[in-house]
1. Quick check for you: by mean count of other Cβ atoms within 10 Å over residues 139-146, which of I, II is greatest?
2. For which of the structures I, II does the calculation of relative contact order in percent (Cα under 8 Å, 6 or more apart) return 13?
3. Have a look at I, II and say which one yields -0.52, -0.93 for log10 I(q)/I(0) by the Debye sum over Cα atoms at q = 0.11, 0.16 Å⁻¹, for residues 51-202 alone, as calculated.
4. A value of 55, 42, 34 was computed for Cα extents along the principal axes in Å; which of I, II is the source structure?
5. Could you figure out which one of I, II the value 3.7 for distance in nm of label points 7 Å out along Cα→Cβ at positions 75 and 131 was computed from?
6. Given a value of -11000 for helix-only ellipticity at 222 nm (-39500 (n - 2.57) for each DSSP H run of 4 or more, over all residues; to 500), point me to the structure among I, II it was derived from.
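What follows draws every value from the coordinates through simple rules; no lab data is involved. What you are looking at is a predicted structure, and each value in this text was computed from that prediction instead of being measured. Cβ atoms are built from the backbone, for glycine too; each structure is taken alone.
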Structure I
């Protein structure tokens, strides 16, 4: 099988990652593999690979309405079939999110091992911190735990487990539960939790989370994190509101900026006030407090 590689060189890091997010989330079909990486001083390179059977496409025209800024030109070439997962992993640079450094195993030798280094390889579960929604949640966890201690933490839609792992590092005495509907994600998260030395601190469950017996027994939580999508967040608002203690904190992401007002209004109607609205490359991360 052959692939077409679209490549572009950016002088603006934010535009490079915004373009990568748009390619990954906002166009159909998305690329079979995507990398964005630093390529010299103040230069970032984006490479997107599409199966040639998807046909010809004009990426600049597709992406133009979806990003803020002028896109650089794309080069296009046909390449043979390769191990795209390995290529994507090797090109992902470490991400710094407040006190946390999230990195893949290919960077293990170059990252100072410390209490806030988190090892996450790109793979079959969402969450390497390169996506704005995961990064927004990590920054929120870092900020919130600097000024307040939380005892009971729940990560809904845990994906790779990176948010639960970050919470365990910032809150060494907290009880943490992480859940995902996808059994494969929970399998990946379980291994990531083990690799990061947090297996005794984080309980992982398969299911929609809120209905799981372990979650029902432990609820309500004083820190609740949900990085899913706006539609499910709106539908789950009644259940989520019952799962947060009075005075507790709720962090929501997976929300496109234009969707944020509806999500905010929904949670205000269920007893929350908006404490902070962070925007990163087209995505919103909301921090709310239970009144």
Structure II
């Protein structure tokens, strides 16, 4: 084992390392200063002091900000992993010292993902992991992974790279058309050419516009109820109000129960490069509470955990 006390003079100051990571992530001393509640000059001084201590420059100074150079990128990537391990170890130690052995974690996601995919599976997670308590923050607001009001992880829709955090793919984002069984009137599927004659339920993602651009007349006039949240669009489809075009993971259970049916053949699904990703501030330490939650979510996405 290394004797860190004897090597203390070789370890950079922690505040300097934090300033370096924030500057690299945010791209400027000013943005890092705002996050750290310091002055821009103080952050710049800490980074310069670290560069002098290491004997090399870590950033290319650009007209509109800073960009890590080759040496800086390698050093910062390792630094983020180390800071993540320190953060996780400190959090777990504080929980133990306070008598909280449950290992509370906060997972932020959208209301639709929470209600239609995550929450039905949480009882199984709780039984398999009684020492971890997951608090779900269901909101359209994207919560930070660092700083004030941060959460342990988020599940969000998008395409990498993300502005913040370490991303882990969870679920594909392909959308399928669904409706109440009565709307099919005994047919196996609807005729795509006449789909615009039916009420088409929309949400904020406006999937129907993209669908008609690919499969039918892009100039077709669409009619039907519009909702701000996908969960409400799905509920409207379950009530027979029309056909909804929504991500397939959100309606798997409803299809199995027969509350909804596929309104179109599978060849008319709306594929997307985007998907659902788990985001954490950094790569998580193996066997940590965060790692166990992520592993379980991935197993559930593969169908190895049944709701």
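1. Greatest value across I, II: structure I.
2. Considering all the candidates, the number was obtained from I.
3. Only one of I, II returns -0.52, -0.93 for log10 I(q)/I(0) by the Debye sum over Cα atoms at q = 0.11, 0.16 Å⁻¹, for residues 51-202 alone, namely I.
4. Value 55, 42, 34 for Cα extents along the principal axes in Å corresponds to I out of I, II.
5. Going through each structure in turn, the value belongs to II.
6. II
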